[in-house]
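Derivation of every value follows stated rules applied to the coordinates shown; laboratory data play no part. Not measured: the values here are computed from a predicted model. Cβ atoms are built from the backbone, for glycine too; each structure is taken alone.
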Structure 1
Amino acid sequence: MLAFRRKAGVAAPDASLFLARRPDRFWVTNIVAVKASPLTRSQYNAILEDFAERAVRPAADELGLPISISEEQVPITRWISEEAAIRLRRFSNSANKGTGSSHPLDFERWAAFLIQVHREKSDLTAETLQQWLVEEAQWPADTADSLALEFRFARDLLTAYDGER
């Protein structure tokens, strides 16, 4: 994993861009604002385009390598199964967006989503979930941040539990 820091520009604030590597390719796993506020879709895409033009394309051209940027909107099922997406939407559509998972019925739906994501060993990150909650499901940023922290904790706890068995 490589991390790059981008200073604020006209189109976007200071941000960190994370690049993962496999033997046959590199890909951007996430872009997050350095300050707490989440990036808008247009800011995220502006940072990605800027990185591609200023850093990636010159190196790729010199080496004769192709680059591609995926479509602007990627469904949540890029990271999780359809079953997990159904559970996430069930939680999101029913829960109080001011209190997150604190109500027992909301927690039951949230836990069903967390368990499903763990079972399938999804590569969904807390940052991607937070972004989806804000941009797609219209959750307030502070509640989405809290849910993302809960998500990270739950994934770590369940993974540790699996290691103990």
Structure 2
Amino acid sequence: MITPWRLQTARLTMTPVAPRDLRELTLLKASPLAFAQMLGGVRSPQQTAEELAQDIQCWGKHGYGIWSVRARAGSAYLGIAGLMHRPDGLGVALRYAFWPEARGIGLASEAAFAAVTYGHETAGLRKIVAVTREDNHASRTILGAIGMSESGGFKRDGIRLLVYKSERQPNAG
């Protein structure tokens, strides 16, 4: 099924998360190697199923959400990227998580850039934030590479977190 929310980049196909993705999402979100640094950490299968339902509702309500990211060649499931409302009130945030074997070759940057561009240009979001650990240099590099700038920080559970932002004026129609 093709949706209006499907994105393709040079190397990736990004489709809104859907029930067909539950198996891959459960594996990804249960892996400390892929998901330990995400807000809330690794997830149980039940948590993953509940989040999938919430993500599907987000797509229906807002026209944006989390994409499943696959390689265009071979369609391997690489991870997730997308936009979600942060529970702490910081606003709409960029999120991404990839399997370790898909890291270090620019795929997360490619997916993150596509998600932020979609958020601004298609969903009409003026501001998108991202939060990462101060010691997560790979994530900080990605956020800088896609044009997000550091705009503050805070501590949670004794860990210093940095807030990045991307702001664009709405397109003049």
Q. When mean count of other Cβ atoms within 10 Å over residues 79-86 is calculated, the result is 17.0; to which of the structures 1, 2 does this value belong?
A. 1
(Q) For volume of the Cα convex hull per residue in Å³, for residues 63-118 alone, which structure out of 1, 2 has the highest calculated value? (A) 1
(Q) With mean projected area of the Cα convex hull in nm² as the yardstick, tell me which of 1, 2 scores highest. (A) 1
Q: Taking -9500 as the value of helix-only ellipticity at 222 nm (-39500 (n - 2.57) for each DSSP H run of 4 or more, over all residues; to 500) derived from one of the structures shown (1, 2), identify that structure.
A: 2
